Each structure stands twice: as structure tokens, then as C-alpha cells.
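What follows are several structures.
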Structure P
Amino acid sequence: MQNKDNIDVAVVLIGNEGYGIRRFLIDQYNAAKDHNISFHYICLHRGELYEKLSNLGADIKIIGGKIPKPYPPNLLKVFSVFLSSLVSNCKSFKKICNYINSTKPSLVYTHDPTLNSVGGLAARRCGIKSIRHFHGQLNIKRNWGLSRILLSCWLNLCTDMGLAISQTVRDSLWGSLKKKTYCVYNGLDIPEVKQQGEQLAGVNNCEAADIVCVGRLVNIKKQHILIESLGILAKQGLSYSLIFVGGPAEDTNPYYHKLKKKAETLGISDNIKFVGQVQNPFGIITKSRVSVLCCDREGFGYVIPESMACGTPVIVVDAAGPSELVEHDKTGLKFKPDNATELAECLRILLSDEAKAKELSREAYSQISQNLSMKTHLRQIKEKFCEVLDKS
């Protein structure tokens with residue numbers, strides 16, 4: 001394999017990516033120089049990610065353009081979205097081509113499904129290899145699986161190599177795209193997460209509870225399973241406090257209203273607190289006794305390794321990406337999807353056995369320090385970058 005002393009990578013972004021991707025890209029940028037990878041960025045918009053990277057001194061440029069529309073579930077609407085976005089995507093394509101021709105990067109690296117198409121095609125036009133980072137899984141059941149097949153075929157045309165954040169995400173791809181995609185877990189700055197958690201936990205007004213659940217309050221996250229499990233424990237005479245971190249925590253959100261109603265019905269409203277969106281949840285996670293994730297559609301589940309880094313034991317659903325990150329009864333506990341009874345038993349075990357909880361959290365911290373550090377991640381993606389360049 002060719003050994004590249006320094007790899008110059010143009011990263012194509014929207015600029016206002018969500019929390020998980022934003023956090024990952026910032027940690028990735030901070031550690032890249034130690035691995036002889038030079039990331040420079042082009043963004044469509046001056047969003048929060050743009051501001052944070054700019055403040056860190058990153059080489060970053062705004063090219064302008066409309067935010068890409070997500071692919072709709074209805075196949076007929078996909079073509080409608082494609083046609084309505086054609087003009088703006090063509091403009092973005094031209095601007096990305098101009099940027100690539102002026103900077104001459106070794107690779108083009110994209111993170112958004114639609115921008116992958118535009119960025120990947122621009123890279124092809126300029127004779128540069130492109131790598132697509134898959135942060136989410138394709139729906140293998142939607143439209144009898146046709147959506148997955150068609151989208152995989154289209155993305156395959158725009159991609160020289162794919163990197164998937166978990167085996168679950170890779171398995172959701174199809175055909176040639178899946179064959180050229182490799183599982184490389186996203187890394188995080190573990191010592192930094194731990195330090196921030198300890199510092200924030202020491203602040204007087206830092207919230208805390210027996211159980212913490214971090215994530216948007218939407219149906220797909222399935223926080224109602226956690227409330228049901230607390231109801232089961234309450235019937236056994238066990239009362240535990242729960243804090244939800246994430247929003248929107250307001251009555252205009254139907255799912256938030258559903259969660260509050262369920263808690264009232266079960267008679268446990270006084271044990272549950274919704275704090276809405278928090279800029280940095282590490283203090284709350286550190287002060288809480290258990291961190292829970294119920295969603296069975298997560299490609300990775302950033303809150304799991306973040307909780308492990310904070311020293312908080314985790315309970316996750318035995319499905320999708322989170323299940324890959326946790327070894328049952330060694331680095332955490334697992335429960336079957338939608339099974340509130342199993343989750344209640346997992347909570348009872350960890351909240352009643354402090355020694356076991358500490359043992360799991362110690363082993364989890366040791367495991368992620370080896371397997372999910374940013375150093376490990378960058379070493380792995382550099383190998384893949386070199387592999388693509390060797391085929392040039």
C-alpha cells in the first residue's frame with residue numbers, strides 16, 4: 001500500500017449538520033494533523049458547524065446554495081424533489097468544481113446523502129477520487145426495498161469508496177455500493193469528553209437523575225418505552241428519577257405531549273423531568289447513574305460512547321448500531337426492541353447493584369479507549385484514503 005506523507009482532503013459540508021455529525025467532525029479536525037491528514041472545508045451555509053470549525057482555525061469557505069432536500073419515502077416524490085432541486089444542485093456542482101480545480105486536493109470527502117451526489121460527481125468531473133461517509137442507514141423495507149436499491153445504485157455512481165459508521169449502516173446498502181463500503185466506527189476525543197463531564201458535573205446548577213436519556217423527542221427515538229419501564233418498576237415499589245435531555249420539549253411537539261400523558265397515566269410524572277436541548281450534556285450524563293438509549297434505528301448512537309467516556313453505565317436496545325457498541329453484561333446491558341419489561345429489569349439490576357454498575361462502566365471505558373478513540377478512527381480512515389489513492 002502506498003504510504004502518503006500528507007493527504008490533502010476537501011470536505012464538502014452543508015454547514016449546519018446535526019449534533020452527532022458536528023461533534024464528530026470537530027473532533028476529527030482537531031486530531032487530523034497528528035496523522036498527516038489536512039482537512040479543508042467547503043460549506044453551503046454559515047451554520048453552527050461552520051462557526052465552530054472557523055473558530056478552530058480551519059481552512060473553510062462558504063460557496064452558497066440551497067440546503068439539499070432529504071430523499072422522501074415515496075418513490076414518485078423522489079423524482080419531484082430531484083427536478084425541483086436540479087437548478088440549485090447544478091449551481092453547487094459548478095462551485096464545487098471550481099473549488100476542486102483551484103485547490104487540487106488528493107480526495108473529496110462528503111457526509112450528506114444529497115451533497116455526496118453533487119460532490120462526488122464534481123470530483124469525478126475534476127478527476128479526483130471521492131469518499132462518502134455514511135452516517136445513517138437506508139430503509140431496507142421502504143417501497144418494498146426499491147428505495148434502497150435505487151438510492152444505492154445512484155450513490156454508487158458518485159462514490160469511489162464508502163465508509164460506514166457501523167456494520168448496521170453498511171448492511172443497509174445494496175449491491176456494488178455495499179461492496180466498496182467499509183465499516184469504520186466514528187471516533188471521539190475520550191479524555192476531552194471525560195474532562196468536560198467532570199467539570200460540568202461540578203457546577204452547582206447541573207441537573208442529575210438516576211436515569212438519563214439523551215436524544216430528540218421524536219417517535220423514532222422510542223422514549224415512551226423507557227417511561228413504560230419506570231411504570232413497571234413503580235408497581236414493584238421502586239421509584240427512580242428520570243431526566244430527558246433533548247427537544248423540542250414543548251406542547252407543540254405531539255410526541256412530547258404523548259410522553260407527558262403516558263407518565264401521568266402511570267402516576268410517575270413527579271419522577272420525570274424534561275430539560276430540553278442542552279448545548280453540552282456531558283455534565284448531566286456524568287452525574288446520572290445510568291444512561292439509556294431505546295431507539296432501534298440508530299446507525300451509531302453517539303450518546304453511548306459519550307456516556308461510556310463519562311463513566312456512566314449504559315443500557316441499549318439490542319438492535320442496529322448501539323448493539324454493536326455494547327457487549328451484554330460486560331460493557332453494558334441490552335434489552336429487546338420495544339420490550340419495556342426487559343428494560344425495567346436492566347434498570348433494576350444496575351440501580352440496585354452499585355458494584356456491578358461500576359464494573360461495567362470501567363470495562364466500557366477501557367474498551368472504547370482502545371476501539372473508539374479518534375486516534376484509532378483516523379488511523380483506519382487514513383488506510384482507506386491511501387487505498388483509494390493507490391487505485392488512482
Structure Q
Amino acid sequence: MTDEVVIFACQHIKCARNTAQFQRSSAICDSFDTYILSRRKVCEEVAAESEKTISVGNGPVQRLLYPVFIIAYVFALRRSNKVRYVHTTHSPQTLAAGAFLQLLGFVWIADIWDDPQLGVSLDRSESIMRRIAKTYNRVVFSFAKRRLGEADLIVFALAPELLSEYGVAPDAANVWTTTNGVDPKIVPRSSSQADTEPLRLVYIGPVTLERGIETLLEALQSLPSDCPLLSVELIGNVDSKTSSVIDRWDREAENRRHKVITTGYVEHERAMERLSNADIGLCLLSIEVRNYNYAYPIKVFEYLAAGIPTICTRTNGTEQILTDGESGILVESGSTEAVMKAIDTLARNEEVRRRITSNARKEAGAYTWGEINDELLRRIRSVTE
């Protein structure tokens with residue numbers, strides 16, 4: 001045996017520094033000799049920090065055999081290294097591999113920041129190949145789900161209520177419930193001139209109907225005629241269905257005093273720069289999407305750190321981050337009237353915006369990635385030493 005190593009098995013790692021996938025992998029690579037196993041691309045910055053990074057590919061065969069590859073690689077690596085532990089993320093395939101390896105004597109840490117059900121929920125509108133892949137995921141996840149409670153450590157960065165659906169008590173000794181976070185150093189503070197028009201509303205993320213875009217457009221159309229002028233910037237990829245809705249609104253809306261701009265995909269660093277002159281942040285997730293009801297949206301932490309008053313859907317996750325009326329405004333999912341009133345209130349009342357800005361910046365201090373990562377590493381060492 002030579003060095004002690006860690007296996008970090010995931011689906012992919014994007015170069016977006018405030019995401020859980022980037023922060024987890026980077027913190028672990030900084031602390032341990034880490035081998036990253038991934039199906040898709042791994043951010044070059046993280047790959048450079050690892051001992052070795054292997055991306056197996058995203059074709060049908062690679063998807064099918066990915067759990068087998070993880071298991072085989074761990075056994076091959078054990079011939080020359082002591083495997084300290086196996087760290088798997090939230091996908092059904094990596095969880096199943098971790099559960100199987102634990103049965104064979106390896107320490108397993110299950111790190112869940114998105115609902116594993118994302119990879120198993122069937123949709124008849126999807127292609128046959130996609131449905132076959134999800135059916136396979138359902139099979140492997142059924143095994144992982146039965147074994148999840150036996151993991152040496154469960155890192156759960158979703159609203160704790162969801163854990164009970166997996167037969168795990170949130171207060172179990174092997175569970176650490178946490179949130180996502182933010183690195184304040186890479187989020188510029190908003191320096192918007194609040195007394196100028198148009199006021200600038202910003203949304204960052206995939207531009208889809210499930211992210212509340214249609215509700216937003218209807219709210220803009222419903223605003224009183226004397227509402228201050230607004231410019232709404234949607235920063236992210238726009239799917240075809242949502243693009244059609246935006247185009248139709250632009251052509252047909254009776255109240256088009258307010259401008260809606262779509263930018264398409266923007267690199268994370270540039271997206272953060274767009275926050276520097278924003279007045280209001282938007283996060284209007286539909287709770288009909290199960291994961292959105294329990295997630296801690298990264299964009300909300302970024303808005304807090306930037307000091308931007310945020311209008312956000314009330315969910316099990318966001319209620320634990322924002323204090324309604326103090327560090328943001330919570331609205332009911334899909335409520336055009338609630339979104340309209342929240343926008344109108346913030347647009348008209350500079351004093352309310354200033355108060356929420358001050359509170360938001362203080363609130364962000366409770367969710368720094370530095371503190372979250374330190375606690376993560378402490379807990380990892382407690383179960384692996």
C-alpha cells in the first residue's frame with residue numbers, strides 16, 4: 001500500500017464556483033488525494049486539483065455501466081492504495097455504487113444536494129431511449145434507497161422534510177443536514193443607483209416555464225400603469241417552449257412599458273458581474289417540480305451576498321433561507337397577483353429595498369461556503385479516521 005486516497009464519484013462538475021458540485025469536489029481535492037470519476041466533463045480547475053480525473057463518457061453504454069465502472073475502479077485502485085472512503089453524489093448510479101461498495105467494507109459518504117428522484121421520474125413526452133435510461137435508474141436507485149440509511153455519513157443539502165421519504169430520520173447520528181452557500185469574494189455587491197429608471201430585475205439560471213417565467217410575464221402585464229419603469233434581464237439558456245412564450249408576450253402584451261431581455265448562456269463569472277447594478281433578484285420556481293420544493297437555490301444565496309432584494313417562491317427550502325419581508329419577499333408558487341404586488345412594492349419603495357438590502361447582506365454571512373466546507377471536512381474525518 002502507498003498513499004491513502006479518496007474516490008469522488010459524480011455525474012459532472014461545472015466551472016461555476018458557487019455550486020455545490022464545485023465546492024464539494026474542490027474542498028475534498030484540497031484536503032485529500034482525490035480520484036474523480038465522472039460521466040461527463042469535469043471543470044479544468046477542479047481536475048487540476050485532483051490526483052486523477054476520469055470521465056467515462058455519456059453514451060448509452062457508459063450510462064448503463066457507470067456503477068460497474070466505479071466499483072471496478074475502486075477495487076483496481078485498492079491494489080496499490082488504501083482507499084480512505086468513497087464519496088458519491090446524488091445521482092442514482094453513484095449512490096448505488098457507493099451502497100454496494102459499503103457492503104464490501106468500504107466507508108461510504110452519500111452527498112445529496114439535489115433530489116435523487118430527478119433521474120428516475122418518467123415523462124411520456126421524453127424519447128424512448130431517455131425513458132429506458134430512467135427505468136434503469138429506477139432499478140439501481142431502489143437498491144441505493146434501501147441502503148441509504150446505512151451510509152457512514154449522509155450529507156443532506158435539501159430541506160430535511162425530504163429525508164423521511166427515504167426512510168431516514170433527519171436527526172439520525174449519521175446525518176448532517178446543511179444548506180448550499182455562497183463565496184462572497186466572487187459575488188460583487190450591487191451598486192445600483194436606486195433612484196434611476198428603469199429599475200433592473202435579474203434572473204440567473206435556465207430560462208424555463210418551470211422557473212416561473214410565464215408567471216413573471218403575466219405579473220409584468222398586470223402592473224399598475226404608474227409603476228416605475230422596469231427592465232428584466234433573464235440570464236441563461238432559453239428552451240424553445242419558453243422562447244415562444246416570451247416572443248408571444250412581446251408581440252401581444254397590452255402593457256409593454258417594461259422591457260424583457262434574454263441573454264442566453266453566460267459564463268458564471270460574467271453572470272455574477274451582472275448583479276453589480278441589479279435592483280431586484282428573481283427566483284420564481286414552480287413547486288410542481290418536486291426538487292424545487294426542497295432545494296436551496298444557489299441564486300438566492302448569490303442575491304443575498306450581492307445585497308439584492310429578492311422575490312422568491314415560498315418552498316420548504318427557501319423558507320429556511322429568507323425571512324419574508326426582511327431579507328426577501330416570499331410569494332406563492334404560480335401566483336401572478338403575488339408576484340405583481342411584490343414587484344410593485346419594491347419598485348415604488350426605495351426605503352423597503354434599502355432595508356432588505358442591509359438584512360440580505362447580513363443573512364448571507366450565515367451561508368458561506370468556507371464555513372460549510374470546514375464543517376464538511378470535520379465530519380468526514382470523524383467517520384474515516
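Values quoted throughout were computed directly from the atomic coordinates according to the rules given, and no laboratory measurement underlies them. Bear in mind that the values here come from a model prediction, so they are computed numbers and not experimental data. Cβ atoms are built from the backbone, for glycine too; each structure is taken alone.
Points worth noting:
- Structure from which 2.8 was derived, distance in nm of label points 7 Å out along Cα→Cβ at positions 221 and 341, options P, Q: P
- Structures P, Q were shown, and distance in nm of label points 7 Å out along Cα→Cβ at positions 21 and 309 at 1.9 was computed from P.
- Source structure of the calculated read-out (Cα extents along the principal axes in Å, for residues 189-252 alone, 38, 31, 23) within P, Q: P.
- Winner on mean projected area of the Cα convex hull in nm² once structures P, Q are ranked, highest first: P
- Read-out helix-only ellipticity at 222 nm (-39500 (n - 2.57) for each DSSP H run of 4 or more, over all residues; to 500), computed value -14500, structure in P, Q: P
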